[in-house]
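Peer 1: What follows are several structures.
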Structure 1
Amino acid sequence: MLVFDTLFFALPVCLLSAVMTVYIAHMYGRRFWPWLLFGFFVPLLSTFVAIALGVRDARRQEAADKKRDR
């Protein structure tokens, strides 16, 4: 019975994390399936990784735009 209780709790958490991660990754132009799987198998941490990569890419793009405008 403990296995079913654990799955009943873990499955929604993993699905929600996967959906949030893939949405964030899609906003930054990342591919769907790798991020969905990453979000499902590494819940919660994957969301922060997607945000960090998005912020890093935005900063790089901003720096490139400033360099180009000079």
Structure 2
Amino acid sequence: MSLGPLMFRSLVRLLTSLIRDPAASISTLLFYSELLPQNIVLERLVRHELLDQENYLFHFLVNFLRCFW
């Protein structure tokens, strides 16, 4: 199996989550990047199901933010 379909599916999932629920998607990215302040209200927005194993671009963004922010 080539990387094209995997990345395309991951891109579609990432864009769908960002368009459908941008606040939850951004707060989830910041939470797993350890950039979200310790606030219970913000942590309620975190959607843990976004960080499954096949969401490669989401993992990439989390690791990118961890390293360079």
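Peer 1: Upon calculation of helix-only ellipticity at 222 nm (-39500 (n - 2.57) for each DSSP H run of 4 or more, over all residues; to 500) from the atomic coordinates, which of the structures 1, 2 produces -20500?
Peer 2: Values: 1: -30000; 2: -20500.
Structure 2 accounts for this read-out.
Peer 1: Work out the source of 12.5 here, i.e. which of 1, 2 gives that when Kirkwood radius over Cα pairs in Å is computed. It would help to have the intermediate numbers written out before the result.
Peer 2: Details: 1: 13.3; 2: 12.5.
Going label by label, the one that fits is 2.
Peer 1: A further question follows. Taking 3.4 as the value of distance in nm of label points 7 Å out along Cα→Cβ at positions 12 and 44 derived from one of the structures shown (1, 2), identify that structure.
Peer 2: Numbers: 1: 1.6; 2: 3.4.
Here the read-out was taken from 2.
Peer 1: Between structures 1, 2, where is relative contact order in percent (Cα under 8 Å, 6 or more apart) highest? Can you show the working numbers first?
Peer 2: Numbers: 1: 29; 2: 38.
By relative contact order in percent (Cα under 8 Å, 6 or more apart), the leading structure of 1, 2 is 2.
Peer 1: Follow-up question, since we're still on this one. From which structure (1, 2) was distance in nm of label points 7 Å out along Cα→Cβ at positions 28 and 60 calculated, if the value obtained is 1.0?
Peer 2: On the way: 1: 1.0; 2: 1.7.
Checking each candidate, the match is 1.
Taken together, the values in this text are just the output of simple stated rules run on the coordinates, not laboratory data. Quick caveat, the model's predicted, so the values are computed rather than measured. Cβ atoms are built from the backbone, for glycine too; each structure is taken alone.
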